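Participant: These notes open a run of structures that come right after.
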Structure P
Amino acid sequence: MASSTVLPETFTRAVAGLRAVRPRAEIMLEEIPAPQRLAPYAHALSATVLRGGDEVATGRLILLHDPAGHEAWAGTLRLVTYVTAELEPELATDALLPAVGWSWLVDALDTQDAPYRAIAGTVTQTLSTRFGELAGPVAGADIEIRASWTPTTDDLAPHLGAWCVLLASTAGLPPPGVTSITDRTHPAA
């Protein structure tokens, strides 16, 4: 963050929009120290997604602001994200997973009416085999979504809403109000 105590109005409104969002109960947000060298002004959040008390996904969202603008951003604000979640090993080998992961982000931005431009990113799927003290019968599998985009307005509440939708999709949470069949408890017969 710049050393000036007076923050630009655009940045102040953008941060207020981020702080106004209340995510669904499974998503825990926390403000964290922002990187200092990427832009004159920055704000950062971390997220943990819980399902049944277990951590199933994590993420970071960083707001960057350069009042002078940035050519690559095509604007003065930029959102940068990293989201990761564990997968079932058979999903990690699905050739369509990267395209599906990317669609989770784009669809979330579109359905939350979060206008953007200059979107870019990667989706990585990994399958790891553990050895030594970590050895076990189950391979580890993950999906990572790294992306950035330029919001076309300084109202970032819809963008944080979209990011929460991305986190929920990546974590495999059912839509709000829908109970997963695997989460239901069956009464004794």
Structure Q
Amino acid sequence: MVKKFVSGYIGKLKDLLGELPVAEIEKIVDIIFKAYKDDKQVFIMGNGGSASTASHFACDLGKGTIVRGKKRFRVISLYENTSLITALANDFGYDLVFKEQLINLVNPKDVVIVLSASGNSPNVVEAIKYAKSRGAVAIGFIGFDGGKLRSLVDEHVLIKANNYGQVEDVHLILEHAISQYFKDKLEKEA
């Protein structure tokens, strides 16, 4: 029974990876690299498992792309400061924990990346609306049918699955691929 379940789960992951929209991924890579070249900030956020991926993505983009003699990505995970998140949730409500952080930090042409399986979490929706009102570029790594975020972000990669784990698995693979692409690119330019 376990073997059958695991084989089916992994089989679905293989299908999802085979269906990745490469053209959309290239657009996202170009946007992030333009932010890097223009010395803009990259903010990343998500809830639950997607918060972990946001943290991982920020680490990989901030540390995993370091090349001696090259400038570094300016990247922040909005999930990291639990004291700030709980204070904001207490005073303003959980729906505003990411938006309120962006009010202090986001500038025009910065990049705001959201990872969300459902695309409907109010806190990421509110943050994206605010980021766009400030002239930031919004990117979504989303799943299911894309939810509200699909029409709010400038570019997105949609993982067409209704399983949180599989959506999050593919998002993690994508963040690794993107971060490692940048490391390779910067090393070749050195």
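Any read-out appearing in this document is the output of simple, stated calculations on the displayed coordinates, not a laboratory observation. All of these numbers come straight from a predicted model, not from anything done at the bench. Cβ atoms are built from the backbone, for glycine too; each structure is taken alone.
Participant: Can you tell which of P, Q yields 0.95 when FRET efficiency 1/(1 + (r/R0)^6) of positions 19 and 171 (r between Cβ atoms, R0 = 25 Å, to 0.05) is derived from it?
Facilitator: Details: P: 0.65; Q: 0.95.
It traces back to Q.
Participant: Here mean count of other Cβ atoms within 10 Å over residues 83-90 was calculated and came to 13.6; which of the structures P, Q was it taken from? Could the numbers behind the result be given before it?
Facilitator: Details: P: 17.2; Q: 13.6.
It must be structure Q, since only it matches.
Participant: A value of 50, 47, 29 was computed for Cα extents along the principal axes in Å; which of P, Q is the source structure?
Facilitator: Numbers: P: 63, 41, 30; Q: 50, 47, 29.
Computing Cα extents along the principal axes in Å on every structure in P, Q gives 50, 47, 29 only for Q.
Participant: Also: Given a computed value of 43, 26, 24 for Cα extents along the principal axes in Å, for residues 27-122 alone, which structure among P, Q does it belong to?
Facilitator: Clearly, the read-out refers to Q.
Participant: Work out which structure the value -7500 belongs to, where helix-only ellipticity at 222 nm (-39500 (n - 2.57) for each DSSP H run of 4 or more, over all residues; to 500) was derived from one of P, Q. All intermediate terms of the calculation are to be shown ahead of the outcome.
Facilitator: On the way: P: -7500; Q: -18500.
It traces back to P.
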